[in-house]
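What follows are several structures.
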Structure 1
Amino acid sequence: MGKAFGFFLMLVSVILATFYITWFFGFINGLDPELAVKIPILIIVLFFFFVVGWVGYVMYTTPIPRSFKGG
């Protein structure tokens, strides 16, 4: 099953890469080539802000450690 899934991932990767390249260069009528750039950038920026927000949430909700006195 692992090899079949690996083959499936390779196949989907090639199909989506071909679709993206044809969209990027404007060979698909009805799809604006600018969106091929704008949408991935939007996703990357939103993911970045999600990670920053998550780190802030973790920092805010983590309890302050009690001081440890060795001796």
Structure 2
Amino acid sequence: MMEERDFEPNIVAYNTVIGCLCKKGSLNEALDLFSHVTVNGIRPNIVTYNCLIHAMCNSGQQREATRFLNN
């Protein structure tokens, strides 16, 4: 992905991609990217969580959003 082009992404760059994925309805892809971010030692911030929880709630996944928030 971004790493392949010698670009060292930070959480702001990842939040931009996660936000776009959420807006287009690709929540599973956004969650996969979130996993990639955390596995690679990048610390998510409030914007990251807000995007994902908002997308979960908008897609009718309130229970999943609550679980995600509590973890």
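Bear in mind that the values in this text are calculations on the coordinates, not laboratory data. What you see is a predicted model, and the numbers here were worked out from it, not measured in a lab. Cβ atoms are built from the backbone, for glycine too; each structure is taken alone.
Worth a mention:
- Structures 1, 2, by volume of the Cα convex hull per residue in Å³: label with the highest value: 1
- Computing FRET efficiency 1/(1 + (r/R0)^6) of positions 46 and 62 (r between Cβ atoms, R0 = 30 Å, to 0.05) across structures 1, 2 gives 0.95 for structure 2.
- Test item: FRET efficiency 1/(1 + (r/R0)^6) of positions 38 and 54 (r between Cβ atoms, R0 = 25 Å, to 0.05) calculated as 0.55, pick one of 1, 2: 1
- Origin of the value -25000, where helix-only ellipticity at 222 nm (-39500 (n - 2.57) for each DSSP H run of 4 or more, over all residues; to 500) was derived from one of 1, 2: 1
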